[in-house]
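Only the coordinates and a few stated rules stand behind these numbers; no lab work does. Values in this document were obtained by computation on a predicted structure and should not be read as measured data. Cβ atoms are built from the backbone, for glycine too; each structure is taken alone.
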Structure I
Amino acid sequence: METGILFQFKDLGLIAACFLSACGSAAGAGVAGMAAIGAWKKNFTQNKNASFLLVALTGAPLTQTIYGYIVMNKMVELAKGSQHLWGIGAFAGAAIGLSAYYQGKCAACACDALGEIDKGFGNYLAILGIVETVALFVMVFTLIILGKLAGA
């Protein structure tokens, strides 16, 4: 049984993939949530209808946590074989997390706009989808790399 310092941290890349993705999701959803609450407050004070669609915009960054989990799950197979994947996990997790954070910032702008004019929901979702695509690309490309490492 290995007991060296590197062996003790061989799972660091795994948790980094999921943890950094989740941190981005939390920050993105938090930013969007604050904007949704502000938009609702403005609607309530003006006696206007407060759109529940803001919840959908606020929740958009949460999917990146799932992508980080998928990457982490694939990395488990390689970690069992004593491969250290710190860099892959950290960079993939950071990229996915940044996508979630910026998607949340876009969602915050969308919440503000939808709360103000109550139009354009489909357009706002399209922008959120474009930002999410970065996370999907990172996940897919990371899975391809991990697949090649598993076959090596």
Structure II
Amino acid sequence: MKNLNWGHGLMIALGCFILFILTMIFTFPTGSENSDLVSDNYYEEELEYQKIIDAKENAAALTQVPTYKASVNGINITFPEAVQPDDNKVNFVLFRTEDSNLDVKKEVSLHNHQFNIPKQVISKGSYTLKLRWNENKKPYQVDYDIVWK
């Protein structure tokens, strides 16, 4: 048998590297994860983002903000007495970052300064709850991170 020289060692190292790369390609599944964008209209939303910043600043200036509480019936959102949304209407989005099919978007009317998001429309996982409303034609938005179990 011949002695190994540096050329043989280089070829063995290159072969091992190629085998490693091929193993990585065929071992890890491709396309099994949901690869949706965070938003379908990300460019338009980026242009409108200043309005969102203003709405969040308006909400930060409030002395009391809406609160949420998870219960067996779903998520209960309660608005303080001091907050009076125009036409008593509130928009909410339960935003699921890993799967846009699980997002929940709706405009609701407040009853006794509160509303409920029923448990039937919520899947287990992590959500961002975005509450949006106008008061005296001034926009407000608060965001909460929620883990639904």
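Some notes on this structure:
- Highest-scoring label, criterion being distance in nm of label points 7 Å out along Cα→Cβ at positions 12 and 132, among I, II: II
- Sorting I, II by distance in nm of label points 7 Å out along Cα→Cβ at positions 20 and 60 from high to low puts II first, with the largest value.
- When distance in nm of label points 7 Å out along Cα→Cβ at positions 44 and 68 is calculated for each of I, II, the greatest value falls to I.
- Entry that produces 1.74 once Cα Rg over 2.2 N^0.38 Å is calculated, selected from I, II: II
- Value 18.9, calculated as mean count of other Cβ atoms within 10 Å over residues 52-59, assigned to which of I, II: I
- Relative contact order in percent (Cα under 8 Å, 6 or more apart) - highest-scoring structure of I, II: I
- Among candidates I, II, the computation of helix-only ellipticity at 222 nm (-39500 (n - 2.57) for each DSSP H run of 4 or more, over all residues; to 500) that gave -8500 used structure II.
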